[in-house]
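Listed below are the structures to be examined.
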Structure 1
Amino acid sequence: MRLSAQTPLPTSVPAPGYDRAAQAAGIVHIGIGAFHRAHQAVYTDDAMGAGDRDWGIVGVSLRSGDVAAQLNPQEGLYTVSTRGTAGAELRLIGAVRKVLVAADDPQAVIDAIAAPTTHIVSFTVTEKGYLRRADGSLDLAAAVGASSLYRFVAAGLAARKAARLRGVTLLSCDNLAGNGTVLRRLMRDYLAAYHPDLSAWFDGECTCPATMIDRIVPATTDADRAVVEATLGARDEGAVVTEGFSQWVIEDDFAGPRPRWEKVGAELVADVAPYETAKLRMLNGAHSALAYIGLGRGHDYVHQAVADPEIHPVIERLLREEATPTIDAAPGQDLAAYADALLDRFANPALHHRLIQIAMDGSQKIPQRWLETLAWHQAHGQRCSSLEVGIAAWIAFLRSDHPIDDPLADKLRKAAADTDAIERLFGDGGLIASDWRPA
């Protein structure tokens, strides 16, 4: 039996605390993968449970129909399993109304963005989904492709303007430094090239707040689904698994109404930069190092790699001595405590976070996770032994038999095979643009 609104839930599984049928959709989320369902959708579910209204989510998959096949037969319902050393807790999430597949029905996506009830369009499309060139500019040719977020957003905004509706908040929830500023710049580049009549309207009507998101969400396995089915008595194809920790810091710069996410744990701030820098250079930087070093030593999961006595001190040094000094902390932001918490989170044996999942898209992740830290220390006449171990491990990974899931995969393999691989990758004119230069 498949999970549905008619499924009788065990008393141990909390259900949404609001009338789902009475809620309009106020958010269109592009890139509705497991992370969004375990993070922003949970905050939105909580906000509606606390009394907010009309913040249902219309999910959009730009390419694959997998999530639509998981959630649509379940009326958008799915479970979140929170796992820690003390055990697991399961809850039902009702914030998602439906999932659209852009490749199958592009007009439905445009109509959702243009709907009068829509106030926020949010994104988790990964770093590569922003279609940036090595110098950070928009790849204009790629941006008109069938799976480009810019194509759909621009068409939706054009329809809103034509209907004399207000603009929307475009909310990037991806791991990009200054993600709001990046999204605004790239969106303006796209509009200037392909919709110049929208540029002034976009500038006056739409905002792009910065965000920092933090929650570890491994890929769901068939074994995870089986555990959920044993508890529910129904099959949940959209189940997601995560840790207890969750953080969401959002720049308070919205174009119109928004959920009261701050009432359910999010932080609304004037400046997200210190939080996002800490997350990128500490959590994400350590994750990438664990992935490449751990895979090289034969590990499969994060908790195995961080428990390795050869790896643990490398990661601790990266966090405390290499990343931390480069961050201008906000008042009350305790980076030492954050490092402690990260090491505890990495060691969680109940969360099977696969290293190969973290290893994907290295060319898109490494610049903000490692190279900015390396450049800071280089400018201060210092080196980073842990990050240099990470660089060497990434090159070894590129030379190995592991599959490389990266938009630059072929170029990376060729560069890594060179006897001067580090220069081919990071030197003047190398594949990866950075202010850091190998010694």
Structure 2
Amino acid sequence: MNDVYLIGAHSTAFGRYGHLSFRDLTRQACEGVLRDAGGAGVGASVGSVWFGNAMMSYWGQHCTRGHFCLVPLIQEGLLPAGVPLLNVEGACATGSMAFQGAVKDIASGEHDLALAVGVEKLYRPGAPKQEMFDMFRAAENALDPHETLDEYHSLMAGLGRSFETGPGRTMFMDTYAAQAVYHMERFGTTQRQLAAVAAKNHAFAVHNERAQYRFEMSVEEVLADRPVTYPLTRSMCAPIGDGAAAVLVCSADYLASQPEAVRQRAVRVAATTLTSGHYRKPDEPSLTRLAASRAYARAGITPGDIDVAEVHDATAFGEIYQAEMLGFCEIGEGGKFVEAGETDLGGSVPVNTSGGLLAKGHPVAASGLSMLTEVTVQLRGEAGPRQVTGATRGLIENGGGIMGLEEAACAVTILERLDA
């Protein structure tokens, strides 16, 4: 397989943009990534486009989503006419799936330059909040919904509790909460440790111009925020928002043909893996562990070689759990790991320096590519006050969907500086 290099990465600021269309957000992401990769003229060499979106059907566009979002850019000559365009959908892992496709196009030698784009609008002005929450039901098991419910009723019954769903939140929040309760009961993880995750990520987001929530919160303020479903408060849950992100990957030959300024900012895709979930037992390692193990093996490194990471913290518990599954700490020690400052600047592996999904925001299809953007910025040394000193290798973990006690899909990517 051919080596793959990331030469362009861009994310819009995430937020609630009732005045912006899918095409507007697509344009911002694509123009931004082309600028980052050397200029608008780069677009003429794009050999393929992988377009990620999960929720556009709620706005009336089905099937050929990327084709209609990108056609203005093609007509203007920013992208080549007739470029192969593939639509990708995989719940919250959509952006990472688009990236996987672009990487494979380069690794196989099919193309020398490939573009991955993720675009999402979740905020619907004037719509009841519950209607927006209901959009997320598309990622549940609609064919046999009892399979998921049975898993969680059984999990909670084993703890002498009941599993409940309710208005004002999504099934995702209910399932994350149940997993957090199980972890608390089994390992002694505390609600305060969950709050420490949210407080740390809010502190990072203050210095990220792309973040949706750019304000600090103390552990006490997180704990005192509005309850969602125990043990989660509102600040421990990712917000509703809109946004887009994109990355450009290329071959070694293409990179060699670029100006020195482009070559100096390129990072290598050391590994990228994708796994699918199954109905696992509560004490069985998740699909993240499998994806991470494969990624470490392909990159020829261990968890201790990772300098910075972006993980899927749709809730604060997600960061604690994924730190364990990625091998940053022992299973059951995630809460203590975060509370000790190991995921903050100066810790053993700073995590979610972007602010994470909790504060940066979580426009589903854009999230995975925005995580790739953050790690790229870190490896280039361009992260400003949130910069991890000397970052050489970075990891991105992005999951999506609900399949029993875990996600339906998980992607783990490892990027490294060329001088690593």
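Read-outs throughout are calculated quantities, based only on the coordinates presented, and are distinct from any laboratory measurement. Predicted model only: the values in this text are computed from it and were never measured. Cβ atoms are built from the backbone, for glycine too; each structure is taken alone.
Can you tell which of 1, 2 yields 0.50 when FRET efficiency 1/(1 + (r/R0)^6) of positions 39 and 215 (r between Cβ atoms, R0 = 35 Å, to 0.05) is derived from it? The value was obtained from structure 2. Starting from the value 0.60: which structure in 1, 2 was FRET efficiency 1/(1 + (r/R0)^6) of positions 127 and 351 (r between Cβ atoms, R0 = 35 Å, to 0.05) calculated from? Only one of 1, 2 returns 0.60 for FRET efficiency 1/(1 + (r/R0)^6) of positions 127 and 351 (r between Cβ atoms, R0 = 35 Å, to 0.05), namely 2.
Looking at structures 1, 2, which one was relative contact order in percent (Cα under 8 Å, 6 or more apart) calculated from, given that it came out as 25? List each step's numbers first, then the result.
Working: 1: 15; 2: 25.
Answer by label: 2.
Of the structures labelled 1, 2, which one yields 126 when volume of the Cα convex hull per residue in Å³ is computed from its coordinates?
Numbers: 1: 145; 2: 126.
This value belongs to structure 2.
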